[in-house]
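Multiple structures follow.
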Structure I
Amino acid sequence: MASLPRSDWSLYRRLAAEAAPFRLHVLAIIILQLLATPISLLTPLPLKIVVDTVLGPEPLPGFIEAISPAWTWHSEYWQLIVAVILMLLVSLLNYVRSMADWLTQAYTGERLVLSVRAKLFRHLQRLSLVYHDTRGTTDSVYRLQWDAMGIQHLVTNGFIALISSSFTVIAVVIVTAMINWRLAMVAAAVVPVLFILTYTCRWLLRKRWFAVKEMESVAMQLVQETLSSLRVVKAFGREDHERARFVEQSSKVIRGHLGVAGIESGFDLLVGMTVAIGTAAVLVIGVTLVLDDSITIGALLMVMAYIAQLFGPLETISKKIAEVQSSLAGAQRVFDVLDEQADVTERPDALPLLRAKGAIAFEGVDFSYDRRLPVLEGVSVRVPAATRVGILGHTGAGKSTLISLLFRFFDPTRGRILLDGHDLRDYRLADLRAQYAVVLQEAVLFSASIRENIAYARPGAREEEIVAAATAANAHDFIMALPDGYATTVGERGSRLSGGERQRISIARAFLKDAPILVLDEPTSAVDSATESVIIAAIDRLMVGRTTFMIAHRLSTLRDCDMWLQLDHGRLVEIGTTPPRGVEAAARAEGLAMGAR
């Protein structure tokens with residue numbers, strides 16, 4: 001999903017809203033990082049004591065004298081010990097602060113990214129199937145896994161580092177000015193130059209990072225498509241072709257990263273040279289002041305140490321602003337998805353629905369995915385409760401779309417669908433979808449145990465209920481023959497089971513749900529005739545007392561339907577309580593052929 005970079009302030013407001021639940025943690029990180037400033041200001045002090053007091057004639061600094069015994073004031077030996085103790089204390093304070101800062105950042109960052117990912121994952125599930133069909137699942141996975149981490153980096157490492165570095169710059173400038181205002185002015189002259197460089201670079205980097213992330217997402221999509229279709233790839237011997245596609249796309253990613261690296265390295269060079277020129281200017285002027293006896297050598301050394309601490313944060317600010325452009329690009333990609341509006345929404349005053357009777361009515365239903373090319377046109381039919389409806393039609397006639405409208409995966413472009421006299425849009429979405437059980441052509445199983453896959457229809461179901469559902473689906477015997485029974489893990493998408501076994505688990509799931517409306521979409525098309533008879537027997541039990549919509553190409557599967565609907569190019573061309581012409585004969589012929597096999 002290509003997108004132009006948003007303004008920084010709009011992104012900052014969104015980031016602040018995401019970080020708001022963790023504001024105390026963020027405040028703790030800021031305080032810990034700000035503590036680095038006074039600690040760093042103490043770092044050059046032991047060196048000044050050694051040069052000006054131990055080796056020179058200057059007295060100890062006033063606050064050091066105030067806390068030191070009087071007999072140490074004029075002893076070089078004890079003055080050296082004071083300097084060493086001070087150096088050790090400063091180092092200890094700095095390491096303790098760093099450790100607390102690191103732990104707080106790690107905890108806050110992980111909790112924040114989990115919160116963002118959970119929110120994004122929930123929103124992705126709410127978006128329409130059209131969105132996912134158009135964008136692809138891999139792009140969503142990339143945004144969930146990698147772009148969301150950009151928000152963590154921005155909050156815990158990016159902005160907080162900028163805040164603490166800014167405070168350090170201000171503090172060092174003030175302290176340096178107290179020592180010598182001329183040197184402070186020379187050092188501060190570097191700031192506007194770095195600001196101009198940073199402002200110029202950041203937009204160019206953001207645009208480049210957008211392009212790189214799009215290319216990385218496409219590369220991931222190639223991997224996902226190839227691995228999910230590995231049987232086809234192997235069967236046609238196309239491994240080298242797929243490798244070449246991956247290498248070609250990955251090469252584009254490499255070129256994109258090299259382009260970004262080129263911009264960043266050029267920016268680093270300009271920043272480094274600006275800082276070096278500023279440091280050299282301070283050194284030249286400082287030496288001149290020493291020669292004029294305006295400041296001591298120890299004071300110059302202290303100023304140079306502070307200048308290093310000044311230019312360090314300034315360099316950090318400039319480079320950090322360039323560095324966070326990648327994370328800002330990722331954050332915007334996350335917010336772009338969160339701003340996507342779901343095509344199917346729930347009305348504020350939606351009606352609750354415990355258990356429907358199952359009477360369905362289509363009234364002048366039109367539907368189009370792009371509002372230009374119609375998929376369904378003028379579909380009108382009434383289906384009484386507990387009716388078995390067979391749906392016929394060639395591929396692309398609109399059968400699956402008709403079923404998708406029942407679930408409210410989409411809403412009609414025109415017309416309405418009624419359930420028990422109410423428009424589907426009047427009901428709460430969760431309550432509406434609880435009224436349906438579905439058995440698809442390709443049984444969808446999750447990488448979990450058989451028990452968990454059956455109980456997916458009704459979490460918390462008792463063991464005896466799961467077993468009863470499996471028995472009704474003619475699945476209990478083959479499950480018990482497995483080494484781990486109901487605890488057997490089915491593998492990714494049920495890969496460790498046969499097609500017929502997967503379908504019977506899917507039917508058991510529908511039995512366990514015990515919904516008043518049943519949708520069967522080509523439930524036997526992927527199994528052999530022997531397995532089909534077992535599945536049909538289970539389906540016959542499942543359909544009892546339920547409103548059933550059945551799509552099937554095997555006409556023998558549809559013989560016991562009470563109503564027949566025939567679709568052609570999105571139009572309902574025939575409705576009847578008897579099979580359309582030729583269907584009965586075709587079903588008989590099909591049955592004879594199956595018997596002969």
Structure II
Amino acid sequence: MSAPASVAKPRLGAALAWGAWMAMSAAALLLLVRFASNVPSWDDWDMVPVLTHNQPVTWDWLWSQHNEHRVPLPRLLFLGLNRLTVTDMRVTMYFDVLVMAALAAAMLLAAARLRGRPGTADAFFPLALLNWGQAANMLWGWQLQFFASVALACVALLAIVRAGAELPPRRAAAIVGLCALLLPLCGANGLGMVPALAAWPLAIALLPESWTGAPRSRGDKLLLMLGGGVLVLTAVYFVGWQPVPYHPKSRSVHQTLETALQFLTIGLGPATRESWPVSGLVTLAVFAATGTLTIRVWRDRPGERARAAGLLCFFAALASLALGLGLGRDGFETRYVTLALPAWCAVYFAWSLYGGRISTPARATLALAALATVWGNTAFGLGYARELRAQLGGFEHDMAAGTPAHELLHRYGTWLHPHQEITARYLPMLRRAGVGRFAALREDPPMLAIPLDLRPIETTQLTWQDSTARVAGPRPALRFRLPADRLAAGVRLRYRYLSDDRTLPYISLRWKPLNAREFDPAHFYKYSPTGDRANWERGSFDAVHDSATTLTVWISDTVGEISITPDFRPAVFHIDELSLLVPDRSR
């Protein structure tokens with residue numbers, strides 16, 4: 001005997017939604033199995049000294065800036081996961097995917113409980129949270145930082161949508177307050193959401209019940225402690241904080257708003273970039289309609305004020321993050337897909353709760369939008385994953401074949417780290433610790449340093465005397481010429497630097513053979529402060545106490561002329577050494 005339609009339809013909806021969850025979870029794990037690499041990339045390298053026991057775990061290190069971020073929680077998670085399992089950059093990648101799968105499952109359950117039955121449209125959650133459009137984050141161990149803040153935001157969202165009959169508002173607000181307290185420990189991407197998110201528990205504790213809809217919560221000590229603690233921690237975050245030099249800045253209010261809208265739009269994946277600005281206008285309409293709907297519910301339905309106020313604070317938190325990114329980032333940066341996802345999940349819940357007669361079509365539209373982007377997101381993720389694997393897999397192959405370290409850095413430097421000096425220092429740490437395939441790393445042959453004459457053939461917008469440049473303009477340059485072309489493995493620059501405003505330098509180096517009229521843009525290397533703030537001045541942990549900075553650029557190229565840009569601002573730049581490095585054939 002067949003089941004009644006009233007029973008069969010929810011069963012079918014549940015089967016489709018959970019089937020999507022299983023398929024998307026399996027696909028995300030398959031992406032890692034096929035393309036993930038144990039070769040550190042970019043910010044991963046900043047964890048290498050600690051993972052290999054070459055750097056102690058101290059509070060100073062945990063709290064030190066990483067670019068503009070303070071990330072003690074992701075650092076501890078990264079370190080703990082590797083200590084509990086094995087030192088491998090892929091450990092955190094699998095952890096991230098499993099966390100996103102768990103969040104998608106929790107949202108499926110929450111959506112079904114809110115309506116009293118599951119629905120096919122709930123497939124929106126796994127389609128959005130687990131698609132390959134996040135490949136740039138899923139295949140990067142350090143992006144645990146992003147996933148940690150997103151996980152806390154999603155837990156806060158789940159607490160908000162359950163506030164009311166399922167969960168007393170006071171308890172829901174306490175969960176949100178705890179998440180807000182942890183978010184600043186995940187970096188600026190968490191901090192950007194904090195003030196607006198912390199406003200909800202503080203409002204419940206401070207405002208009359210007629211405003212908050214939360215009975216017997218005014219003056220609640222726990223909520224006051226959590227909200228106050230969030231504000232204090234936010235203030236402490238900026239004690240001793242320094243902005244990162246040379247990060248781009250928005251040129252206008254219009255650019256800031258456009259970038260913020262791009263950030264929210266890309267929450268459905270990189271595929272949305274193809275239909276910009278239409279996708280942006282649709283995103284703006286969706287969030288404007290959702291915000292208006294939630295405000296009306298707060299105004300007209302006293303019994304829903306606690307939850308509606310929580311959702312409004314959540315939307316404000318994501319809007320705050322979007323505006324913060326709009327001040328100096330690329331809104332269509334594919335890594336930001338993950339950060340924008342909670343906003344779209346909140347939109348889905350808002351229409352599930354308050355959409356009334358149009359709740360079903362609204363949810364179906366969101367699910368169809370997520371489904372429509374799957375192909376484009378998958379194509380992007382597959383292309384990115386293949387290129388990443390080709391580069392890092394090529395590095396592993398060449399390392400196993402005995403290619404010297406300096407040649408590996410020359411071939412794969414842009415995929416490993418923007419500063420070769422860091423990877424050159426940290427690669428031996430991985431070899432000594434027996435991490436993965438790094439036991440096969442071959443040491444560099446002995447190098448001869450051939451000093452260059454420190455009398456430049458040309459100077460631009462600076463004065464030069466006694467090996468010291470005093471920068472006077474925004475486009476300074478020093479140009480040195482060799483007597484004849486020389487095949488060099490690398491260039492070594494040892495310098496001391498002091499800017500008028502006490503910031504750290506941006507140094508670039510170019511090279512070319514004598515017969516080339518212009519410098520090839522591909523023959524270019526720059527150094528600017530990135531990574532852990534405690535390590536910026538000297539480039540890496542084990543060189544941080546040097547009196548001068550040594551910058552080694554592995555080029556494996558013919559050199560006849562070298563051009564150095566010492567900075568773009570007034571500064572004193574003293575060169576202690578400028579040498580070509582060539583293999584010592586006498587040994």
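Every number here is computed from the coordinates shown, using simple stated rules; none is lab data. Remember, predicted model here, so these are calculated numbers, not experimental data. Cβ atoms are built from the backbone, for glycine too; each structure is taken alone.
Brief remarks follow.
- Looking at mean count of other Cβ atoms within 10 Å over residues 132-139 over structures I, II, structure II comes out largest.
- For -16500 (helix-only ellipticity at 222 nm (-39500 (n - 2.57) for each DSSP H run of 4 or more, over all residues; to 500), calculated) the corresponding structure among I, II: II
- In this comparison of I, II, the computed figure 175 for volume of the Cα convex hull per residue in Å³ is attributed to II.
- Comparing distance in nm of label points 7 Å out along Cα→Cβ at positions 476 and 500 across structures I, II, the highest figure comes from I.
- Comparing mean count of other Cβ atoms within 10 Å over residues 36-43 across structures I, II, the highest figure is found for II.
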